[in-house]
Structure P
C-alpha cells in the first residue's frame, strides 16, 4: 500500500541545537500511527516540520506525492493536513460556532472516500459543542476545548488528522470520550497521527507505533508487537 505521508531522513535544528537526527516514518491511507517517547525526544518538532512551522535542514516530506518543503503552513493545510495542537489553542474570545467556521473549507484533497465535514456534522459528532455553541472559548472546560479543537480541525476537511498530546490534562471520563471519537474517525477511514502518553489506550486502536529517542525512530511495529515487548515501553517511555 502506498504511503499517504512520508518523512524521510529529516534533520532539523533550533539555532545551534539540533532536534531531529534523520527522522523518518510514514502513514498509509486510513491508518492510525503514533509517535511515542519521552518529552524532549522530538515528537512535537516532527509535527512542526510537517506543518511548515520549522524548516528541516535536510530530508524530505511528502503528502500524497507532493513535496511539502518550502510551503507555508496554510498551503500545507490546504493539501489536507489538519492539526489539533498541544494545549488546544482555541480562540478564547470567539464562540464555539465562530471557532468552528473560522477555518472551515470544502475538501480539496481529492479523497472521495472521506465524507465531508460541516457544522451540522461536527455538532452531531460532538453534541456537547452544539449545546455550547454560543459560549466563548474561554468559558469551556478542558474537555470541551479539546472537542472544539478536534471539531475545528475536522472543519478543514483533512485527509490526515494530527493530534499533539491528544488527552493531556483531561479527566479520565473525558479521555474515554476522546479515544472513542478517534476510533470512530478511524472507522470512517480518516488517517491519523496521534501523540499521547497513554500507551495502553493507543494500542487499542492504532495500527503502528514509532518510538522516538533523541530525534530519531528507534523502534517501530504494530500494537501486538509493542504489547509483546513491554521493555520497549519501559526503556523509551519510562512507564509500566
Structure Q
C-alpha cells in the first residue's frame, strides 16, 4: 500500500540533546529561584527528592498501564513538599528553567531540515514522541520544527509512553490513515522500533548512536545512518 504518512520520534532522532542532570549547580540555582517564590529548599536535597518522586509516580501508574507517563508539575510539587499552595505557573517556570540549565548540545541534526523539506512535498508528516509538552513545545519552536507537522502526539498529553501502540494509533486516527500507509522513524530499538511494529507500522531505525540489539526486540524494516537515506526508501 502506498505510503501517505511519515511519523518521527523527536529526541535523538531530530533533536540532538544531552541533559546533565547530575551536576549540583543547576539544582542549587533552581532552589534559589524557588526561594524567590517563598519556597525554601536545598539544591542537593531537592535533586534527590525530585528523582525519587519520579520513580514513585511511575510506580503508582503501573497498575493502569505498563508504559506510564507522568506529570512533571505534579513531581515538582511533591518534591518541594511545602504546606502552602503553589501556583502551577511557578512550577512550570521552575521546570523550564531547570531544563535550560541542564541542557547541553541542543540543536537539530544537520540532515533534518533538508530531508523534511523534500518529504513534505509528497507526504504528510507527524511526531509521536515521549515528551513533556512543557519542554517539547518550546524546544520544537526554538529549532524551527513547528511548521512541518500535520499531527503531533506527545506522551505527556495522554499519560502513556512509547512503546505503547496507542500513541501511534492516535496519530493515525487523527489523520484517518491506516497503519499500512505509515512509516515511523526513530532511534530507539525499545521504544520506537518495538512500539511502531506492535502498532502495525513499517519502521525505519536511524542509528544516531551505536546500539546492541537484543534477540527479543523486533527488527526494523530498514536501518539508516542519516535521514537523507529515508528519501530513497519512501520514493
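Values in this text are rule-based calculations from the coordinates and carry no lab data. Quick caveat, the model's predicted, so the values are computed rather than measured. Cβ atoms are built from the backbone, for glycine too; each structure is taken alone.
So the values come out like this:
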| item | result |
| --- | --- |
| For 1.9 (distance in nm of label points 7 Å out along Cα→Cβ at positions 46 and 78, calculated) the corresponding structure among P, Q | Q |
| Winner on distance in nm of label points 7 Å out along Cα→Cβ at positions 94 and 134 once structures P, Q are ranked, highest first | P |
| Label whose coordinates, when FRET efficiency 1/(1 + (r/R0)^6) of positions 38 and 126 (r between Cβ atoms, R0 = 30 Å, to 0.05) is calculated, return 0.10 (choices P, Q) | Q |
| Which entry (P, Q) yields the derived value 19.0 for Kirkwood radius over Cα pairs in Å | Q |
| At a computed -12000 (helix-only ellipticity at 222 nm (-39500 (n - 2.57) for each DSSP H run of 4 or more, over all residues; to 500)), which of P, Q | Q |
